[in-house]
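Asker: See the structures that follow.
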Structure 1
Amino acid sequence: MPDPYTITITSAAENINNTPETYQLILTLTVQLNAANETYSFADKSLVILNHGKTRWEHKIEDGLVTPASMDFVISDPTGYLRGLLFGTSAQEVATDKQFVVEVKLDGTNEFTGTAVEDGITATLINDSTVDSYLVKFVAYPRTDTMIKTMLYDGATALNPFTYTEDVFESLEDMITDLWQLVDGGITVDFSQEWIWAGEDVAGGYDEEDVTFDDLEVIPDHIYFDSSRSISNCGEALRMFAVDYGAYTGLIDETTAFFYSLFQYDAGNTQTLGTVLSKTEGYIFNLLDFIRIESVAPEAVNTSSGTFTEIEGRFIDYDFPIYVGLRSIGGVTSMNDVKSTLIGGTYANAEAHFCDWWFAFRGDITKLRTDEFEVVGVDYVFTKNFSHNSFKYQILELEKNWETGTSKIKALNLGT
């Protein structure tokens, strides 16, 4: 087998329009041949970035997963060098992997890491009078598809991709991290989940209470060892964790993920908007009249909030294995009750709390105000909150335009 080498092509750091920030693009292509690594600048190969792309994150509230950032690029390739690596017929060109790594640095710090997808790469001939000149276009994504491709079952046979053991407790945060590390083994996950848990009822209170998310563990049985559940791959398992715990989770790039509570303003994790060019106030989500779950063993639970309806778009049924085999780390009791300061801060049965929590936000129009901003600057972070005119916001969508040096932000208005 050959010892692969890499070709790295790095652009100069450019000032972004209307901002003091700089943008730099790095392409790393792997060649399945034995040779020394090669390093070039864009200038060395006469490459010029014509479209620096946009970076976009999007979250749909009921999904739990944030659509990963994607970027599209257009590069002038007057000598056909890059086109050759992607479409050429020489020994080196044929041996070059077409799914190459794309990095963008903002002010010298990693902003985006992704992989060019094979169905988005094109090279257009624009001048063949002397030396062939091309426009090369490609789209890059963080490779979250590895989670979807990692199956949990082959028929009724558990594939157990993480080699868990039945009835053996695992840290809840570790299980979520395992899922994200399918994308890259070096990924770290930042957690911020504000629900508080309690154990079995006893005279005068609970035998264990005030248990936080980072002190929870769960048996993997009902996700990884029961093919009758409606979860077939690791992407669906991650989505289940997010929805079950009132959270949203996503990948900022191929090295950093997050798992945060929805509808929560974290005063310790904020950023400041630049000049606001425009602001549109609105309500973009339909109200729900009815939310229901059906939990699984050890006993079936049918719990709901709201007024029963089957009108399309006005109700949601959840049938996930919610809160089965959950306890504090090293504890001896099940975590049966939970509370959230966002809906009153009183302990309730976990399944009832789930319905009440989601209905408190999806059944109340005042909780669904979503404002859209266009602002100067591209140094915003999807996971950071912000305030504007005394209102507090949690971002749902963020699009950075590297050509104009502006960003579009769609955010939940969390009130004053």
Structure 2
Amino acid sequence: MSLRSKKSVWVLLFLVTTAGIWFLFSSRALSETSAEKEWSISPYPNGYNFAFTIIHDADSAYSRRLAPLLEAFDELDFKITVTIFTFWADWAKNGDIWCEWNKPGVVDREFFAPKAVPLVDEKERKFYKQLTARGHEIGMHTPSDTSDTRQDLIRAFVYFKQVFGYYPTVYVEHAEKTNKEAQANEGSNPKSVYYNTDLLNQYGSWVWVDGPGALPDGTHGQFYDILAVNGSPFSRFAADRYGIAKEFVRTGRWKEANGEGFLQWYSEKNIDSLEKNRGLALVYTHLDSQWLDPETKKMRESIRSRFRYLASKDGWFVPAGRILDRIQAINTIELSSDDELMKIINTGRQGLDGLTIISKNDKSLCKMNEVLRPNQQGEIVVGTIEPGETLLFKICT
């Protein structure tokens, strides 16, 4: 064989081999892309279509005004996150402010005047403990309405645990422009007596950082759905800027974070969109007097009607901490498939019940003699997966 012929053979072999390698990789990529198009993991358990909850800011909170609102939520089986200040603000003079609030002669003053009433108040403490017994979540809205030092924050977390038996699952900052312990103020400055970033990470709460990045872009058409805007409920801004380990974003807009704003933001149309797009709403609001009918002192009928509409939907209505924990754990689930088999691996440390797979091509999953068929939304509930466990299913039509 001539030298030229040998060279031609080697070139041909090289081209064939290269083509084969390219084919293997492109076929694998095609298979993976196809699998991603056909299957996905729902962030919600038991086939729920979307998740919705309220995270109440305690700015002007008082248990007598909150009580009728929470009763309305209970009637519709909505469980929410209610934050509270732990200690009295400086202006409240360790509770002496009650003398002013209880002055006689002003109609309904004792109902509407108290604000930022903290956990150290005996009646408030009893009220919030009752809320936990009813399935609601109590979070901390900073130690007090005014600036709190590092030591104040430590005392607040210790006191909270004494009352409830655990540290708060959710921590919501208050007024980053005036409260020095806020991350955007002096809370992230290690040289300040208000520094607390390391403490927030140590206590393990989900942290909402007031200021930039705390809410989705208000100009986005789906600002009411955090997944539509951010792709996840977690705040990369707070993580990158301040080093917060467990950070989250809420939905809504800065202005009118009250009852009237709620009606505008969560219209029936937007609720329909949440359900259709498997969305997530972690509602930023203050459960204040604008949620109440001033005559009956109960939830405004227009708001109650909106919640009835929400309740008619197939939503997951649980406190924020449960939702955030769930989505964090879902991120540790690995799903892979080919034309015949699906493998689901839990690489995390948290077990998940009601794990739901979404079939986008109406295919079913089979295991032993059981066939798991998708519902009308394509959801298949495969059940519980423990930490480190692998589930294997045959794909069937």
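Asker: Of the structures labelled 1, 2, one was used to calculate distance in nm of label points 7 Å out along Cα→Cβ at positions 121 and 193, giving 2.7. Name it. Walk me through the numbers before you get to the answer.
Answerer: Working: 1: 3.8; 2: 2.7.
Traced to structure 2.
Asker: Sticking with this structure for a sec: Give the label, chosen from 1, 2, of the structure having the highest value of mean count of other Cβ atoms within 10 Å over residues 97-104. Let's see the in-between values first.
Answerer: Details: 1: 18.8; 2: 12.4.
If we compare mean count of other Cβ atoms within 10 Å over residues 97-104 over 1, 2, the biggest value is for 1.
Asker: Who wins on relative contact order in percent (Cα under 8 Å, 6 or more apart) among 1, 2, i.e. which is largest? Display every interim value, and only then the final one.
Answerer: On the way: 1: 16; 2: 21.
Greatest value across 1, 2: structure 2.
Asker: Determine which structure produced the value 1.5 for distance in nm of label points 7 Å out along Cα→Cβ at positions 89 and 177, calculated from the coordinates; the candidates are 1, 2.
Answerer: On the way: 1: 5.1; 2: 1.5.
The correct label is 2.
Asker: Tell me which structure, out of 1, 2, gives -10500 once helix-only ellipticity at 222 nm (-39500 (n - 2.57) for each DSSP H run of 4 or more, over all residues; to 500) is calculated.
Answerer: Numbers: 1: -3500; 2: -10500.
Source structure: 2.
Asker: Further question on the same structure: The value 16.6 for mean count of other Cβ atoms within 10 Å over residues 185-192 was derived from one model only; which of 1, 2 is it? Mind showing how you got there, number by number?
Answerer: On the way: 1: 13.6; 2: 16.6.
Comparing all candidates, it corresponds to 2.
Asker: Can you say which of 1, 2 returns 2.3 when distance in nm of label points 7 Å out along Cα→Cβ at positions 137 and 241 is computed?
Answerer: Working: 1: 3.7; 2: 2.3.
Derived from 2, not from the others.
Asker: Taking mean count of other Cβ atoms within 10 Å over residues 105-112 for each of 1, 2, which is largest? Provide the component values of the computation, followed by the final result.
Answerer: Details: 1: 16.2; 2: 11.8.
When mean count of other Cβ atoms within 10 Å over residues 105-112 is computed for each of 1, 2, structure 1 gives the biggest number.
Asker: Going by Cα Rg over 2.2 N^0.38 Å, which of structures 1, 2 comes out largest?
Answerer: Structure 2 comes out on top.
All of the numbers you see were taken from the coordinates with simple rules; none came from a lab. None of the values given here were measured: they were computed from a predicted structure. Cβ atoms are built from the backbone, for glycine too; each structure is taken alone.
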